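Following are the structures in question.
Nothing in this text is a laboratory measurement; each read-out follows from the coordinates by a stated rule. Given the structure is predicted, the values throughout are model-derived calculations rather than measurements. Cβ atoms are built from the backbone, for glycine too; each structure is taken alone.
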Structure I
Amino acid sequence: MKRNTGIVAVALAGVILATPLSALAQYSNEFTPAKLLKQGTTSASIAGSGTVVVQVQVNADGTHKAIKVIKTTNAGDNDAAMEIAQSSTYRPAHRGSTPVPAFYDFTLKFNGKSVASSQSEGGETGAVSPAAQQVATLIRQGQYAQAKSKAQVALLSSPGDDTLRQMLGIASFDAGDVTGAAAAFDRVGTIGKQFRPVAAAAFAAAAVSVADSNPSQAMTYAQKAVALDPGTNSKFALGVAQLANKQNAEALTTLKGVQQAAMNDPKFAKNAKVNIDARLMSAYLANNDTQDAQAVAQQIKQLDPTSTLPGRVLGNTYLKMGVDAATAKSYPDALKYFDQAVAVGDPDVQVTANVQAAFVIAKMDKPDWKQMQSYADKAVALKPDDPLANFADGVAQANLAVQSRDDSLKKKAVDTLNKADTLAKQAGMTSLSLQIESTIKSLNTPAAGGGGGE
């Protein structure tokens, strides 16, 4: 029987790290102002040299209206300036990756009877390739997915077109694909001045997005964000990346600076401050400073009494400790940390901790399958459609069936594993689905060869 039990459990290799730790939401409220995509023209007469500033209202969908002249050194140029502003095209302002309406102050400089070319999204000179201009038009129209696709196709024949690649970065960012945006900007030799705020925001968002799965990449992206724009958003990403790379002291210093800047800035939304505090709390815990971590937790509660982030941060700390202990094969310690994570009370953390604890038991030399099932049952009760929780439950049931030679329990195990397989496929978890199907096959296949026994 021991031989068959091993066959059922063998598919669990590597599963202990398969569930990502509950992610803390990044704050992505950094404001990116509206940008000029292409300067327009005028048929009005130009009186002479001067500078005119026109206020343009740029809507979230890219439509716009030249509102008024807000400053001029030569009133004779005002009509020409208004016509140029109205015939130009613009990229809307963004709050994070969401387009929002905003004003754009368009400064036009007239030299004699001509007007100077303003900086546009094409970079320092405003020149963009025809393909990039077509992508820019789609971006202005809010057709971000189409813009992204068009840029990708165009780059196949023009891989050296940096203006096109930067437009791909903008389109990807606007479409919500922050890692794709960062990858696009990362392949540009010199990012144009007008692209830098968007590129910095993309690098920062991507750094936070991949911090748990790829710490070294997160650090690279965060450093690029800081180099382009050493503002609070970029520094936040740097602190998250430092924490992911276990540069705990550096992360604490960085995130304390971010928190101070955010708390003193009335433009920062409450949820942004809460998420910054949550990361700072993680940094304090990583530095074994529970007193300051608790103080930050209280500040989160003051900002948002309904927030569950303090519990999630503490729970994630225990989860990480449990994963580290399991990796070191210190299974009793791993179970202790996972139990502590459950005790914190955050539902998402509880599901992950119970699942991880179940798989820790499966990796022991003498697994207690009833104990494994107990953990798995708790996870399923909290989240019935969780693929890993159902997988753990099915594995425990399968091994209990093998031990007891109970065909009814074996059928129940197969039903549970099939449910887990369906849920894994629905979630796009192909690797997990293959593991589950391997487990079902091993359960239904008699063991070959001698050896073993009780």
Structure II
Amino acid sequence: MTSNLTASQQSQIIHRTVLSNGIVVLVAENPTADIVAARIFIRAGNRWEHPHQAGLSHLVSAVLTKGTETLSSLEIAERVESVGASLSTDATTDYFLTSFKSVSADFEDMLKLTGELLRSPTFPEQELELERRLTLQAIRSQQEQPFTVAFDQLRHIMYGVHPYALSGLGTEVTVQQLGREDLQAYHRTHFRPDNIVISVSGRVQPDAAIALIEQVLGDWQAPDLPLPTLHLLPVTPTPLRKATAQDTQQSIIMLGYLAPPVVEDQASAGSSQPLPLAEDYAVLKLLNTHLGNGLSSRLFVELREKRGLAYEVSAFYTTRLHTAQFVAYLGTAPENTAIALDGLQTEIDRLKHEPLTDEELQAAKNKILGQYALGKQTNAQIAQTYGWYETLGLGIEFDTHFQQQVASTTADLAQHVAQKYLTASYVSLVGPFNAVSELVDSL
């Protein structure tokens, strides 16, 4: 195995080790509480799904803990609950995640249980059918939520045939067609030691944690096949607008812009060397913070407090391995749809035409760096954060590089980046017919 040490700006030492079978292990010793949290990342997720398999990653995550070759769903639940631990799975756009948390004395037992789930799930038919029904209910429920409808619509017009266009839950049609053999094939393809990152934080000595992971998972050998590769067509900028009429009490307005991924060369994510942070990523994160993060953000102050146009208003810039989204949205009274849309566009355009003042720039820096630090307080947060960096291919050093780039951003650079990306917007509207139908045609 190979090993190296890297210190974050929190003076927290992250021990990084690569086992002989390819598993990357990160350990942060944090003895302040008798808790150990672990995050096990698999380089998979929704971006690996074909359109006819949309929702496959979600179903795998839902059924993974429902049975192994030696344990039933009930036995698995009893093992977790009997020691007061927690165990969960999740499928995201760019990775698959299994998480557990326990007191330090139960870390070994929980690791063994999780290892069995990763290596020999059985995906019982009865459990699959139950999770399928629950997923279909969730999909139907989301179709009644204006925000979700607007966001799904925005993703589709921005990404077209790219996997990022798809909902993580899939569609009613695709979920109904997925069978046990699809889950098994997904597992065979992606669940292999050389495709896994294990991140641990808590009251555990790094050497002991690494030795235990080696003991439990060290004999897991990768198949004699290369790691799967993903070749996706680039996303072509073709700003579109679309409206869905829905009998709602408010209109949802979303403006979307194609934005850079988190790394310069996303095709190499998962390589042995850290990838460079995308040139404009940190600056766009800073702009997003100023524009729509919190009660002091520009959108909240200008559109809600001063003009009373928004029930809710915010912005987000997703962190993605492929082309990302910079999105601003608000909910408004139907009769205010047109003026609210104009106001939202105006505030975004101001970022291109007016540089941030010194006070605005410093306030945004203080907010984003403060929130960044607060997001790494608990063992679960620490394990999640550094495991996520590693899985995306950024390496532990990203923690320092990102903060340095934020701190060094100037008002001129922020304006330049806004002019580069916040140009022609994609528009998604959901609301009463009279409020949204003619508006799209007039844009």
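Below, the figures for the structure above:
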| item | result |
| --- | --- |
| Source structure (of I, II) for distance in nm of label points 7 Å out along Cα→Cβ at positions 116 and 164, computed value 4.0 | II |
| Identity of the structure behind 1.03 (criterion: Cα Rg over 2.2 N^0.38 Å, calculated), options I, II | II |
| Winner on relative contact order in percent (Cα under 8 Å, 6 or more apart) once structures I, II are ranked, highest first | II |
| helix-only ellipticity at 222 nm (-39500 (n - 2.57) for each DSSP H run of 4 or more, over all residues; to 500) derived as -13000 - corresponding label from I, II | II |
| Top of I, II by FRET efficiency 1/(1 + (r/R0)^6) of positions 60 and 220 (r between Cβ atoms, R0 = 30 Å, to 0.05), largest first | II |
| Comparison of I, II by distance in nm of label points 7 Å out along Cα→Cβ at positions 148 and 364 - largest value held by | I |
| Winner on FRET efficiency 1/(1 + (r/R0)^6) of positions 52 and 204 (r between Cβ atoms, R0 = 30 Å, to 0.05) once structures I, II are ranked, highest first | I |
| Per FRET efficiency 1/(1 + (r/R0)^6) of positions 196 and 236 (r between Cβ atoms, R0 = 30 Å, to 0.05), the highest-valued of structures I, II | I |
